[in-house]
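Listed below are the structures to be examined.
FYI, it's all coordinate maths here, none of it is from the lab. Since the structure is predicted, the reported quantities are computational estimates derived from the model, not experimental observations. Cβ atoms are built from the backbone, for glycine too; each structure is taken alone.
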Structure 1
Amino acid sequence: MLTQEQVLEIFRKTGGVLKGHFKLTSGRHSDTYMQCAKLFIDPKSSEALCKALAEKLAGTEVDLVISPAIGGILMGYETARQLGVPNIFAERENGEMCLRRGFSIPKGAKVIVVEDVVTTGGSVKEVVELAKKSGAEVTAVASIVDRSNGKVDFGVKYVNLISMEVVSYEADHCPICENTDLPVVKPGSRI
């Protein structure tokens, strides 16, 4: 099992901890961004992270892993591989999470939702609802990073490799915007 410091070292090694002025998927602003896409540059590191996540999910019933696109796709795949189950992803169409590309969730399936970073949990909650509407039972949610520091509640077991509180601000009350001329960068997947 990886320690939080070992996970942070993988982030540093791959360039996954960014400092600056960022617009998060939630719309909030922050001076720190955890760029999980960088973790998947190195297959050995990403395998180690997803294996550690799968270990934390040991004993959880699972038939299928589903992730929100784009951030969770690679992580969902590798976590599903570690768990020995199929993997699919949900993506936005007309602003809503849906299943495309011929994907479906079998009624009664035990599903784990996997995401890279959770701040407000909005995308994960949408995927959880999508799975429930398909007749599945969501047995757990998993992420590499929990930026809410344990404050987000999905109504099911939630595991992560790092739980931290990275300060974020409402866009219209952002001190970075007010006190600097740093441009806002949107490194995430939702535009």
Structure 2
Amino acid sequence: MTDLEQRVDAFGRPVPPPEPPEPPQALQTARWLWIGAVLVGVVQAFVQLLDRQRLIGELRQLQPEMTQTDLDAAANSGIMFTFMFKALTLMVYVLLCKRMLEGRNWGRITLAVFGGFGVFNAVITVLTVSLVGPALIKQLTGMTVSGVDVVFAVLVAAVEVAAIVFMYRPEANRFFRESRRFRPQPPRNVW
């Protein structure tokens, strides 16, 4: 005896349910590009935080009344917070990429929005540094923007643009359309 939901062929034999589609190579590439973009951001943070003297100098400029012990503690806290934030960011991107590869379009859209913000940030950084100059930025904000910061911002933006392009290739769009058929439908209201 077969279930009411089970399909049978012309001879009455049970037909196995269709398999959900496999994510295309474009989405696999996009996943690694997203993870790579976050890891480049981690490297950028590591490079910036290696210059502890600059970090302490900026803190001293912002809070001149702080003692050296307070400055060291604030620098250590800032470094720890930065790495914890980068680890959390990496976990969020890995989770979103996992959902994207499961055929969840909301994961792809969320990644695209995050990438759009990242690209916008890079464009603003490059424009600000090129139009205003690093000296005026330091004078106005107390923060140093170096050429290394600009290079990392452009590199991350380029990787994010590439990831967005891969996520919206025709084979990726086809995968998301086909994946909708394999999701359980919510129960219908009996009223």
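Things to note:
- Relative contact order in percent (Cα under 8 Å, 6 or more apart) - structure with the largest value, from 1, 2: 2
- Identity of the structure behind 20, 17, 11 (criterion: semi-axes √(5λ) of the Cα gyration tensor in Å, for residues 35-122 alone, calculated), options 1, 2: 1
- Top of 1, 2 by FRET efficiency 1/(1 + (r/R0)^6) of positions 19 and 67 (r between Cβ atoms, R0 = 30 Å, to 0.05), largest first: 1
- Read-out mean count of other Cβ atoms within 10 Å over residues 51-58, computed value 14.5, structure in 1, 2: 2
- For FRET efficiency 1/(1 + (r/R0)^6) of positions 11 and 163 (r between Cβ atoms, R0 = 35 Å, to 0.05) computed as 0.15, the structure of 1, 2 it came from: 2
- Origin of the derived value 16.3, 52 (Rg and Dmax of the Cα atoms in Å; candidates 1, 2): 1
- Which entry (1, 2) yields the derived value 2.8 for distance in nm of label points 7 Å out along Cα→Cβ at positions 59 and 139: 2
- If distance in nm of label points 7 Å out along Cα→Cβ at positions 91 and 179 is computed and equals 4.1, the structure in 1, 2: 1
- Each of 1, 2 could give helix-only ellipticity at 222 nm (-39500 (n - 2.57) for each DSSP H run of 4 or more, over all residues; to 500), but the derived value -25000 comes from 2.
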